[in-house]
Structure P
Amino acid sequence: MKYLFQFGRILAFCLAGELLHTLLPLPIPASVYGLALLLAALVTGLVRLDQVREAALFLTGIFPLLFVPAAAGVMDLLPEISAMLLPILLAVGPVTVLVMAVAGRVTQALARKGGNRDAE
């Protein structure tokens, strides 16, 4: 029953994100609004982490499974994709390296900051 209440809280923020997406004329996806609202609620203490933790861990645990239908859809488009393979590889390769480098730098900076805070 605890999982249902936690999932319900997360779902409420998704619904609020959908409402904001409908009301605001900005090109921001509804899921981003929902995540930002949930983050704000967690930071301000409106929602405590233990009120959503287990359901969030479950959802992130099954997250790769949610990409299976999208990957199957891409396989249906293989003839169209193969015609544009070189431009796709030229775009995806450098961007992947860039994202990995930035994520690594941010992680290192946060680890250093967290290590300094523990020393105080």
Structure Q
Amino acid sequence: MTLQPPIPLQAALPELVAFGRAELGPILRLYGRMVAAGEWRDYALVFMPEVAVFSVFRRASESPLYRIEKRPRQRARQGQYAVFGAAGQVMRRGEDLAAVLRVLERKLIRPVG
């Protein structure tokens, strides 16, 4: 009789969608500039099987001002990146993250008066 090691009883964990280092760089640069401008104060990251979300808050106790989402399954249709406003409206959607984030960079431009 030969002894075999026990088979671990681990359930297969679902693959999670996440932002890579190259994607987090532009997002965090924008976040840092908005914090310096006094517009944003907090953020949250959520990784799920279908979507990765970077949420931006004015205060930690409020609902998010903006959500930057990555949905790889929509890459061929509308682009995998999207920016949503506070009410859930799609502000910009596309395949290029830098182009999608430009809609939020416009918030930094203010008239001098």
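None of the figures in this text is laboratory data; all of them are computed from the coordinates on show. Everything numeric here is computed off the predicted structure, so don't read it as measured data. Cβ atoms are built from the backbone, for glycine too; each structure is taken alone.
Starting from the value 16.0: which structure in P, Q was Kirkwood radius over Cα pairs in Å calculated from?
Values: P: 18.2; Q: 16.0.
The read-out comes from structure Q.
Of the structures labelled P, Q, one was used to calculate helix-only ellipticity at 222 nm (-39500 (n - 2.57) for each DSSP H run of 4 or more, over all residues; to 500), giving -7000. Name it.
Q
With distance in nm of label points 7 Å out along Cα→Cβ at positions 44 and 60 derived from the coordinates and found to be 2.3, which of P, Q does the value describe?
Numbers: P: 2.3; Q: 1.2.
So the calculation was done on P.
Assuming 1.9 is distance in nm of label points 7 Å out along Cα→Cβ at positions 36 and 92 as calculated from a single structure, say which of P, Q it is.
It must be structure Q, since only it matches.
Of the structures labelled P, Q, which one yields 8.8 when mean count of other Cβ atoms within 10 Å over residues 68-75 is computed from its coordinates?
Answer by label: P.
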